[in-house]
Every structure is written in structure tokens, then in C-alpha cells.
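> Input: structures, listed below.
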Structure I
Amino acid sequence: MKKTWLITGASRGLGLEMAKAVLAAGDNVVATGRNPSHVQQALGEHNHLLVQQLDVNDRRSITTAVNAAVERFGRIDVLVNNAGYGHLGFFEETTAEDVKAQFDSNVFGLMDVTRTVLPVMRAAGSGRIFNLSSLAGMRGSAFSSLYCASKFAVEGFSESLAAEVAPFGIKVTIVAPGPFRTDFLSTKSLQVGSSALPDYDAARDKTRATFEERNGKQAGDPVRLAAAMIQLAKHPEPPMRFVAGSAALQIGRQKLAEVDADLDAWQEVSEETDGKYTDTQAWRPANQS
């Protein structure tokens, strides 16, 4: 039976490659974007394609797109939360408005789309949700504090959501790509804070020059990542977290080693904070044994 995929941010980058790959595999695609004409132009005409306007910051457009998907195809089997952007800059140079805009698109919009799709999946007793995170969701780095914070939020939300919806046959996977050859480092996907402070000038210039030099030379191939995600969607037990690309694997392992080292180094001090009657089992998360 054909599956129906709903993909946000499908006009370019990974979202576009996902839509192309799913169509080529013979499944139904609901390809969404803020400008549906761009999505349609990029994908062309297909019998099992529905293009819908969807802005993750507009709940009405989310509801309209989800309802149209169900009306056309009867179900939504796979949700790919791909829409979002990166705000770069040193935290002190950002504004409260910058923070809100970053979280509105990358976190709250993702949550709103998920909340709207979940009843459809719950009624069907099955579903797959792919939440696009990033290398920035595993390790914080200078000049990307807002973006990293938003992706850390996506990862925490995804882990919690997975435990909540597992009884309904819905599986959640975090997809954390490393550097991929998309337009992420272009002005289409990237915003840089406009409130520059002189003390950061040298570091800012160096970081931006590094990004510009690396843009277009990333090792990751979005076509191959799209193929990998189709494979994950077919697997009966997909991973909670899929780290894409050799660079992301290396940094992910480094982060795990650093956390493990901190746990070992401070174990004695940590255990000394336990009270006399503490039952460590009582506070273990419900999805862990």
C-alpha cells in the first residue's frame, strides 16, 4: 500500500530532495512550503503529488494543509518536519525578537505541525515522524547559540514525544545531519544578527569567512540522505536518533565521550547530593528500564 508523506519546507534543500525521492519510490507526497508555486515549479506535475501552502508560523495554514492531505489521500503515514532556518551570531549581539523568531520557526512551528498531524496518525494506529535536528542539536558552538538552542529543544521534545505516542504505534526519529551540500549557508536559509558589537568583530569576521569558504564543499549529499530516510521509514524499528554523515558521527561520538568523562570525574560529588531516603529507581523515566 502506498504511504502518504507530508513534508514541510519542500521548495528546496533536503525537503525538495525528500519529495523527489518519495515520488520516485511511488508513494504519495504532500509537499508544502510558504510559497506553493515554488514547490510546484521544483517538483512538476505528478498524480500522487499534492502541493499545499504551509507556513509553520501560521496555524491556520497548517490545519488547511493537513485537512487537504487527508481529503486527497485519506491518511498521513509519514511526517517530515524539515522547515526552519539558522540564525547565526554571538548571543550578546542578538535581540529578544531574534530569539523568538528562531524558536517560532524551528521549535514552536514544528510542534504545531506535529500536534495537527497526530490525531490522524493516532486514528490510524501507526505513523512515522522525522524531526530534522542538526549537528547543532548535539553540541553547542560559538556564533550559533540561538540555532543550537532551538535544535537542542527539538531533540528533547522528540525524545519525550516518542515515549508519549509509542502506545499508538507512532515512531519518532530525530535526524541530525552534519554539513550537507544544501543552501543552508546561503541567505535563503541563514540569518545573521544585525546588532554588531566591536569586541566580537575579529571572531565574527573569521567565522563568517570560514562559512563562506566551506559553502558548497560540504561532504554530505542530500540525495543520499533522502534515500536513507526512506529506508528508515520502512524499518520496523527505526532509531530514536539518526546521525547523518561522517562528520556528524565523529562529533557525536566526541560529545558522548566528553559527557561520559564528566560523569566519571564528578561521580563522587554527584552521589554525595543524594538524600538518605532517595530511591533512584522512582525517578527513572517511564520509557527506560
Structure II
Amino acid sequence: MDSNLLKVFVAVAKQKSISLAAQTLGFTQSNVTLRIKQLEKTLGYDLFHRVPKGVILTEAGVTLLPMAEEIVQKVENAIIQMKNSTHQRLLRIGTSQANATIRLLPFIEKLQQDFPDIHFELYANGTSLVLEQLLNYKLDIAFITGDPAHKDIMVLNQFDDDLYMIEPKSRAYPNTLIGYREKSTHFDFLKTYEEAQGNTHYKTMILENYEVMLGCVKAGMGKAYLSKKIIDKFGYEKSLKLTKLPQNACDVTCLVCRKDNVPFIVEYLKALS
């Protein structure tokens, strides 16, 4: 069976429209219709019901869709791996914001020095969103906070992070927890820790800039939870009160990839310190 027919089928199923699927694929509408008919003839089943606003899956189409999605993804991944098997020209790197601040640039500089022919694409976001992109084959490797413990993910390397709760050094401050974003591994841990200490009535402040976060803590606007490397990077190590909290998942950064999409420089990545 032609995997391209399955790719067209998946596009139509997702868009619920032959015309929209044609736009997505860059095909003519008649071409998409023809390919769907070819697939239906091959399988011996109608895959779509035509309705006034588009198409909906038949029972056979519903059964086929997850299998078709898996086949299409495996074919696309095989193409990527074959292109990268000897000379990987593109490495797509994901990173959490904290790791982008303290770890990404030295990593990129070393890679460029050791592999000058490789080009890079970068994606920075929260750990959960970075993992989602990795699992969807949108990234090749990623720096994430904590161990993912996922059946499809391989941990290539681990790096210890030295994290501290930071508070103003010599002034009272409001019951406010300051985070980089509302949903982040570090901020989630700080909120959980505070609640375990009986502090359940705190307010939150979101500041998507680590230097501003540090400045606000110093100014007495609240407390935060950050890597010592970030604190040192912006020169706040002597002007804040630093408290080491119990060991937790945030204390480790993992460099990861999909088990079925391993970069050809895997041994190099495993040896990084």
C-alpha cells in the first residue's frame, strides 16, 4: 500500500474536509479525491461519509485512522533518519527556559566547533511543551528539567543543578511566589513545597525574565526558586538569602531524544560533561 495515500487519508480525516486537506498538502482538490478513491478501492471499504460541511469518517475509517497515523509517522521518521544516517545536516534542539539561560549557548558553541557542517534549529518553552514537541518528532534532542520516565524517551546525559529558594536578604516581604511562568517544573515544586509547609494563601507573580525575577526578589516583592547558575549569572549571589530545599526532580537536567529517532552524534552527546 502506498503510504502517500495514507498520508492524504490522515489529512482529510483531521481536517474533516477534502478542500482543506488539499490546501494543507499543497494538492488540488481533485487529486485528493482521486487518492481517497484509490485507497478505498484498495481496501474495499468506504472511508468517509460526505456531509454538507465536509466529510466524516465511516466505521472503517475510524478503525483505519490510528494505524494510518502510525504508519505515516514511521515513514516520515525513517526518511529523517536516512537523511541523517551519515551526515546529519540539521539538529533540532529543544530546551526549557532555565536550561536555555545557563546551558544552551556553551552547548551550541561546542557543537559548532566539533561539527561545523551541522545546522541548528532551536525551540525554547516549558519542559512539558518541549517534551510534547520531541514526542511528535518536531525535535531531535532536548534539555528538560527532571527525568521524563517515558517509555519512548532515551536519556542521553544528565546534569546536576544546584537550586535554591531565594528571598530578600534583610527585609520583610509579602506572601508572594514569583515564577517564570505559571506552569513550570521549578514553580510547581515551589508551590508544592510552600503548601506542604502550611502556606496555602500565597499570591503568585509571573515574570518571564530571570533578571527581573531576581531584582524583584531583592526589592522585597516575594520569593522564588532558581538555579544557582542563574543567580550567579546575573550577579545576585551575595544580595539574596539562599535556602537549599529538599532534593527533588528539579535537581537534575536530562538531555533526551526519542528511542526511535537517535541522532548520529549520540555517543558524543553521552560523553558531554
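We did not get these values from a lab; they are worked out from the coordinates using the rules stated. Bear in mind that the values here come from a model prediction, so they are computed numbers and not experimental data.
> Tell me which of I, II gives 17.6 when you compute mean projected area of the Cα convex hull in nm². Can you show the working numbers first?
Values: I: 17.6; II: 19.1.
Structure of origin is I.
> With helix-only ellipticity at 222 nm (-39500 (n - 2.57) for each DSSP H run of 4 or more, over all residues; to 500) derived from the coordinates and found to be -14500, which of I, II does the value describe? Intermediate values should be presented prior to the final figure.
Details: I: -14500; II: -12500.
Only structure I yields this read-out.
> Rg and Dmax of the Cα atoms in Å, for residues 46-125 alone was computed and gave 15.3, 50; which structure, I, II, did it come from?
Values: I: 15.3, 50; II: 20.5, 58.
Label of the originating structure: I.
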